[in-house]
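Asker: Pasting the structures in now, so scroll down.
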Structure P
Amino acid sequence: MAWAVLIASGVLEAVWATALGASHGFRRKGPTVVFAVAMVLSMVGLAYAMTELPTGTAYAVWVGIGAVLTAVLAVARHRERLTVARAALLLLLVGCVAGLKAVG
């Protein structure tokens, strides 16, 4: 259960990071509300996961999922370009996150 909550929390990290950028410095109400709700839920989920998983592993997986999904969302929304080097590094990051789960 802790792993499922951690993965959902990582997804919510990507949601709040994307909403934070879309809020334009908290000047847009909709993205600001999405940011606040997603951030709270993401932190609560991370805190729960850390009750059953090692802190270092949980945090690294949470950050990794959030970072990869945030980058993918930026590419999908045409805010950033996906280069071969960037794609390879994101795949390496996904491999590292999967490796942490495998050894955890």
Structure Q
Amino acid sequence: MQILCDQNVPQKYVDALSDTGGITVSTVREKLSADASDQEIAMYAADNDWVILTNDSDFFGDGREFGLLVYSQLEDPRPGEIIDAVQAIDSAYETNSEVVEVVPDGWV
């Protein structure tokens, strides 16, 4: 799975996912720019087969053509919970664009 971390994803999640085999991780800052709009991020993810990891519910919507993982900033899940959920989700879906899940939710 290729995960594109939105601007506000804590570094602890980026680092933990980067250290996990089978997962490619990048940030919006690395692939686009620090001020990229949600629309630009969504288009990039759709065009390049990335799953967006975010705490921003604005990415839910009609016509979504990219994968989406949303976590609760208030719940502040541990990095290990995010990793476990991502690995389970990755094995449950055939393509990245099909993924639309809240993590860790029931995946851990």
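Here, each number is a calculation from the coordinates, and none is a lab measurement. Note that this is a predicted model, so its numbers are computed, not measured. Cβ atoms are built from the backbone, for glycine too; each structure is taken alone.
Asker: When Rg and Dmax of the Cα atoms in Å, for residues 11-58 alone is computed for each of P, Q, which one produces 12.5, 38?
Answerer: The value was obtained from structure P.
Asker: Same structure, new question: For distance in nm of label points 7 Å out along Cα→Cβ at positions 51 and 83, find whichever of P, Q sits highest and give me its label.
Answerer: P
Asker: Now, a different point. Which structure, out of P, Q, was helix-only ellipticity at 222 nm (-39500 (n - 2.57) for each DSSP H run of 4 or more, over all residues; to 500) derived from, given a value of -10000?
Answerer: Going label by label, the one that fits is Q.
Asker: Something else: Given a value of 32 for relative contact order in percent (Cα under 8 Å, 6 or more apart), calculated from one of P, Q, which structure does it belong to?
Answerer: Structure P accounts for this read-out.
Asker: Here's a follow-up. Which of the displayed structures (P, Q) returns the greatest value of Rg/Rh (Cα atoms, Kirkwood Rh) on calculation?
Answerer: P
Asker: Work out the source of 17.2 here, i.e. which of P, Q gives that when mean count of other Cβ atoms within 10 Å over residues 35-42 is computed.
Answerer: P
Asker: To which of P, Q does the computed value 0.50 (FRET efficiency 1/(1 + (r/R0)^6) of positions 3 and 19 (r between Cβ atoms, R0 = 25 Å, to 0.05)) belong?
Answerer: It must be structure P, since only it matches.
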